Structure 1
Amino acid sequence: MKKKLGVYIQELEEEIKSKKIESNPEDVFKWIQFYQHERLIHLIVTFFVGIGCILFLLGTLAFEMITLLLLFLLTLCLFIPYIFYYYYLENNLQKLYDIYFEIKKANK
């Protein structure tokens, strides 16, 4: 998904730079909705993995169980990449909004 979003944004930016905008704003808007859904799903997953990470850490501190420490480390290893991926989605979706408005303005 990360690669597809990057390629799509790059193609749209090249269209804008060349001043030959062939993309339909409605098509771009549909892709924005698709990536918004992707962003929402990853926000929910990131939130619950983060909550699990905190709970396992608190459980480790309260009960001093090695298994809870291992679960904390496992969820932490998941949580960090989720944060970076969500950050990527959020920033590139903002770029896509800007591109959409440029294309819409150019098609008037």
Structure 2
Amino acid sequence: MKTWVAQLRKGLVEFSVLAALRHGEAYGYELLQRINRIEGLALTESTVYPLLARLTRDKLLTVRVAPSPAGPPRRYYRLTDEGQSHLNDMAGHWKQVQTGLDALLNGTGDRP
């Protein structure tokens, strides 16, 4: 994989996880499936689970534990109000960056 692609993906991990939880809770494996359906965003368990722990410590996510139909109990993650606000900030910044890059790619970014 090209270095710049890896760096871009690395920078989008937290944003991707929060965005994947925007419309409802999910347990870890389900969250990975949501994200990995998106071309170019493939994440691994070793990336996502430590991030989920950090986001929970930072009070951006809450966790509830529920029985699993098979195996150990599942940990379901959900955005807190603070997490939703953080995601909204990230999405706003993303839109600014996207608009700016689109302007540069279209040749209109150097105009006042």
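Throughout, read-outs are computed from the coordinates displayed, never taken from laboratory work. These numbers come from a predicted model, not from an experiment. Cβ atoms are built from the backbone, for glycine too; each structure is taken alone.
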> distance in nm of label points 7 Å out along Cα→Cβ at positions 3 and 19 was computed and gave 2.6; which structure, 1, 2, did it come from?
Replying inline: 2
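Comparing distance in nm of label points 7 Å out along Cα→Cβ at positions 11 and 43 across structures 1, 2, which is largest? Before the final figure, lay out the partial values.
Details: 1: 2.7; 2: 1.7.
Once distance in nm of label points 7 Å out along Cα→Cβ at positions 11 and 43 is tallied for 1, 2, the winner is 1.
For which of 1, 2 does helix-only ellipticity at 222 nm (-39500 (n - 2.57) for each DSSP H run of 4 or more, over all residues; to 500), calculated from the coordinates, equal -32500?
Values: 1: -32500; 2: -19500.
So the calculation was done on 1.
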>> Of the structures labelled 1, 2, one was used to calculate distance in nm of label points 7 Å out along Cα→Cβ at positions 27 and 99, giving 1.2. Name it.
In response: 1
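Quick one: relative contact order in percent (Cα under 8 Å, 6 or more apart) came out at 23 when computed from one of 1, 2, so which one is it?
Numbers: 1: 41; 2: 23.
Here the read-out was taken from 2.
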>> Quick check on the output: 15.6 is Kirkwood radius over Cα pairs in Å, derived from one of 1, 2. Which one produced it?
In response: 2
